[in-house]
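Trainee: In what follows, structures are represented as structure tokens.
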Structure I
Amino acid sequence: MATVVMVLAGLLGLCTCALKARDAIRHPERPALRALCIMLGVFGLAFIVTAPPITPWLSGVIGIPNSGRLVGNTLTLISAAALQAMMLYLAERPEDARPRVRVRLIALALAVTGMAVTLLGSDTVERNDFLTAYADYPPIIGYQFCYLAFLSLAITDLLTLSIRYSRYAQGALRYGLRLVAAGAVASVAYFAYKLALLIGGWTGHRPGGDESMISAALAGTAGILVAVGATMPLWGRHAAVPWIRLRQYVSYRRLTPLWSVLNAAVPEVSLVSGQAMAGRYGRGEIGIRLYRRVIEIRDAQLILRAHSDPAEVQRVEAEAAGRGLAGDRLRAEVDAVELITALRVAGESADRRGATAVPEREETDPADGDASLSSESRYLEKVAVAFRRQQAERPSAPEPSLS
């Protein structure tokens with residue numbers, strides 16, 4: 001099962017690299033994208049080569065014992081270096097990042113050279129428990145030192161950069177950086193396991209279990225988390241569309257009672273003209289329907305605010321603040337009581353409607369403002385809840401209406 005997962009993850013990495021390679025070639029001014037493509041491609045190869053049955057097979061094809069392991073470890077370090085470069089280019093200006101990337105590439109070249117010299121100059125046989133069997137063999141100690149030294153540098157970079165910049169990122173990039181940080185933590189576990197095998201060879205107290213399978217599981221977990229996190233900004237927005245649409249539908253339904261009252265009282269705010277529906281959106285699309293509902297509620301608020309009862313509004317605001325409400329929850333209470341009192345005290349609805357102009361609306365594409373639409377609709381949900389509760393607390397008051 002582990003082999004199947006690693007091979008599938010490797011193929012997925014190669015396919016993603018192929019999909020993004022075109023953009024990387026067309027945009028040479030984006031070094032972070034080129035580094036991402038290299039990371040995905042080499043990451044895919046590394047996953048396939050380090051799968052437990054494939055590593056010894058590759059050694060047999062090359063004809064040198066454990067050469068498949070050398071290839072797999074080298075690919076792992078190259079993908080780690082590419083990820084380091086991507087993170088540095090994202091975090092800094094290209095001219096500032098290049099010297100730091102260059103240092104890491106030099107360290108990578110030294111590590112790979114040291115690994116090749118020590119392994120190819122050693123006298124070993126192909127084994128699944130490679131490190132357990134040769135933990136006290138000087139050439140293999142040197143091999144592991146070169147491998148783990150660069151891996152520790154890569155893990156340090158990933159942890160520090162991903163945690164530091166995830167605080168300032170938004171949306172898919174923020175969650176992607178957090179997944180990269182989680183992958184770096186899993187890499188620490190992989191690093192600790194390899195170090196424990198080395199120390200166990202010297203002390204005679206080796207960790208139990210199948211070395212090949214444990215290493216593959218730890219490395220695979222770390223690699224998948226890092227790869228998913230690094231690519232999340234590419235596909236995260238599309239993957240979130242079903243959830244966004246579901247959340248918009250729920251919000252649309254929750255705003256219906258409040259909208260119905262306001263629409264009956266101030267019908268001129270309704271967006272029913274052909275011009276209001278111009279564009280590529282159909283009337284049945286939930287995003288534009290929620291967008292229209294939010295605008296109509298806000299327009300009704302603007303029209304009715306002048307008819308609210310200031311004394312009642314101040315009383316309710318003081319009571320809400322006394323209950324510990326603050327921020328949006330306090331504002332929602334105030335907005336709700338403004339609507340209720342305005343609907344109750346405005347008597348001359350016909351005259352008011354004739355003299356009232358609907359506020360001008362700025363033409364905005366709702367697809368470009370999912371974040372603001374979401375925050376606005378969620379706030380109006382709070383207003384709707386407060387409106388319904390305050391209505392229930394006034395059983396003797398007439399039903400809010402302007403007619």
Structure II
Amino acid sequence: MLGSLYVAQGLPLGFSMIALPVLLRSRGMDLAAIGQLGVLLLPWAFKFLWAPLLDRWRVPGLGARGQRAGWVLGCQLLAVPVALALATLDPVAQYGSALALLLVLNVLFATQDVAVDALAVNGMRSHGYVGANGVQTGGFSLGMVLGGCVTLPVYGAHGWPSSVLVLSALIGACLLPVFALREPRATSAAVPQASLRRFFRRPGSRQLLAAALLYKLPAMAGYALVNPLLVEQGAAFQTISVVNATCVAVVAVIGSALAVWLARSWASAQSVAVLAAMSCAVWLAFGLSLRIHGGGVVVTLIVQSLSYLLITMAAVLVYARFMAHASNEQPGTDFSILYCAEAIANMLAHMLGGKLADTLGIPLTYVVVGVAGLMAAWWLPRLLCDEVQPSMGSDTVADMYAGGPR
């Protein structure tokens with residue numbers, strides 16, 4: 001059930017970020033206009049602002065399924081007609097309208113993500129959070145691959161309406177299991193007091209928030225330079241937008257599975273720090289290599305894949321800590337705050353990487369990013385301390401990953 005929901009959430013983003021740029025470029029749209037697709041990431045970075053509403057209120061007519069289950073079904077039911085409406089538009093001549101519908105679609109799935117994460121927090125408390133987050137990260141990445149790489153060939157063969165109908169069918173297929181979703185009564189109660197303020201009052205919240213902002217930032221600053229570097233190396237637009245994005249999504253699926261395996265024997269703050277450090281060490285070595293020998297498209301894609309594999313493994317372990325920290329009363333709000341902090345840090349990392357590259361050049365920026373990442377990784381164990389906070393209700397790190405009473 002969780003897997004199909006996370007796959008559904010990746011579908012519209014994969015369509016928007018993998019297939020649509022190539023489709024629009026093939027029809028002559030300029031890169032500045034295509035760059036406006038970045039607005040579709042905003043709901044995923046700021047969903048914490050409306051997350052308390054999902055912990056407070058039930059959806060009228062669907063509340064009998066449970067507090068969060070009603071939101072999941074409501075969002076999915078709305079998503080299908082919104083996706084179908086896209087098929088009636090010309091994506092170039094009516095680009096503004098198409099962008100607006102895609103934004104609505106991403107708002108719906110970002111909202112659903114709050115509810116699904118809340119279900120995972122409460123539902124997996126006795127089963128373990130690393131596996132749940134392996135499903136989350138892997139499922140979302142698989143959805144991106146399907147949304148981008150299945151719809152693009154359909155567009156090439158049959159045109160825009162058919163490609164959007166395939167996207168709608170994929171969303172609809174993921175909707176079917178949702179009709180059987182029923183939230184346990186013990187976890188389905190609404191919490192009128194759910195708020196952002198309640199999160200910050202809990203012990204350990206600020207410390208974990210700092211970790212969310214820090215652990216991925218240097219690695220993602222390096223990732224932000226990959227596409228500009230590929231342009232400099234003469235890569236075709238399709239290589240950049242499809243091959244590169246697909247490669248990253250597939251690597252994320254693999255990294256999620258490896259993180260679940262790793263957690264069986266080494267699930268600690270040190271493991272997160274080591275993985276984050278290794279990811280940045282890859283960028284450091286790559287920057288030095290670029291300064292000395294230069295590099296080609298294939299090498300850049302391989303290096304990016306290795307760095308992203310390592311940081312994805314770290315992310316799965318970090319998300320497990322996010323879930324373990326989330327309270328029973330407002331799980332969607334608590335997890336969303338931490339998740340969005342990371343997403344906002346990723347946006348800042350892209351801006352920072354670009355600014356540094358303008359000043360220092362891409363090779364030296366990779367060196368700086370690598371060194372900064374190694375220094376940040378040294379601090380991570382202090383922020384992700386293995387002594388579980390009293391508010392978390394468990395006695396050991398193993399309890400935190402395997403679940404336990406609150």
Structure III
Amino acid sequence: MKYNFADRINHMDSKEISQIMGTLSNPKIISLSAGSPSMDLFPVKELKECANMTYTDASSSIFQYSTAEGFLPLRNWIVNKHNLENNTSFNEKNIVISNGSQQGIDLVSKTFLNKGDVILCENPTYTVALSTFKSYECNFLGIESDEHGMIISNLEKAIESVSNAKLIYIVPNFQNPTGSTWDEIRRIQLVEVATRHNLVIVEDDPYRDISFVPNVHSSITKFDSFGNVISLGSFSKSLCPGLRLGWIIANNEIIGKIALAKQVTDVQTSYILQQQVYNYLTKYDFQKHLKNISEVYKDRCTLTCNLVDEYLPESVRYKKPDGGLFIWLKLSTDVDTLKMLPKAIERGVLYFPGELFYTDRSTKNCLRLNYSSVKKDKLVEGIVKLGEVFNK
């Protein structure tokens with residue numbers, strides 16, 4: 001039978017990403033590609049205890065249907081943390097708990113995007129966000145970015161070149177894929193431009209808690225006086241991705257619409273898991289946990305940079321990140337990292353080709369490495385293998 005699928009499903013497919021994901025389970029391959037935290041750093045023992053607490057001590061109401069917005073104590077905990085870190089004044093009515101920040105991207109898309117709308121985003125940017133947005137049949141304008149964020153003059157020109165710009169999507173802290181962080185001046189300028197053109201900023205911020213430096217820049221929400229910023233966060237990188245718990249923070253009007261979209265999508269995120277995570281956050285020292293995983297990832301990042309310097313071609317350029325999970329490599333312009341991927345797989349190592357992070361896929365000579373998900377011995381072995389691939 002020939003099935004008449006919706007057009008949107010075709011926008012979700014990428015044979016290259018499917019190839020990468022299909023290789024991840026091969027035990028003979030050292031994967032430096034996936035955006036995964038380290039399994040040996042998950043607080044499994046503590047989460048088990050918190051799960052037991054949930055089933056023995058919690059109100060029976062968490063086992064019933066409930067509101068789309070989420071478990072109230074957890075919502076309060078998250079907004080209080082956000083307010084403390086960013087000098088904002090959100091409350092429990094300004095947040096919806098989502099199934100990871102990935103669902104946050106989908107709910108924002110469902111709430112705002114019509115066919116043909118334009119999203120302005122960093123170039124390169126998070127590739128799965130591009131796939132999610134594409135499923136709503138929108139268009140992209142990729143804005144050239146440097147180590148400080150979007151080049152704002154280019155952003156303004158791009159906005160003025162179209163009549164149907166709708167959202168600005170950014171990953172401001174330890175960006176996926178480049179690892180770069182926006183400076184404060186760019187953040188302020190971004191809000192000014194968005195306000196002037198009546199555009200909504202979608203701040204995707206799942207990496208901010210994994211910092212190698214003492215002070216992380218404030219959320220874009222700090223600089224927003226008009227309610228133009230939606231902030232997405234997640235416990236996937238700071239606790240573990242299997243929990244599938246994220247959140248969306250925005251003004252009352254936007255959150256009301258997003259809660260409606262959430263309700264018709266999946267009714268609610270599991271209140272049982274929300275209670276479990278709330279137990280963890282209030283029983284254990286979450287900041288100590290963040291410090292521990294950040295120190296481990298910083299050590300692995302430093303090792304990765306040293307190995308790149310030693311084993312990859314001298315022409316390779318990168319900037320050491322101040323946090324997060326990724327390092328972005330630029331090779332000589334005659335290198336096509338997507339075409340080189342099968343050779344790397346033959347050698348037993350996997351990376352993520354940079355082309356897949358660009359809206360127009362025009363840049364061929366970059367790649368993203370993940371240093372968080374493998375231990376030191378495998379990092380060494382993997383990057384030695386990369387050197388064998390790219391030095392030929």
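Derivation of every value follows stated rules applied to the coordinates shown; laboratory data play no part. Because the structure is a prediction, the values reported are computed rather than measured.
Trainee: Assign the value -13500, calculated as helix-only ellipticity at 222 nm (-39500 (n - 2.57) for each DSSP H run of 4 or more, over all residues; to 500), to the correct structure from I, II, III.
Mentor: Going label by label, the one that fits is III.
Trainee: Another question, if that's okay. Of the structures labelled I, II, III, one was used to calculate semi-axes √(5λ) of the Cα gyration tensor in Å, for residues 289-328 alone, giving 23, 10, 5. Name it.
Mentor: Working through the options, I get structure III.
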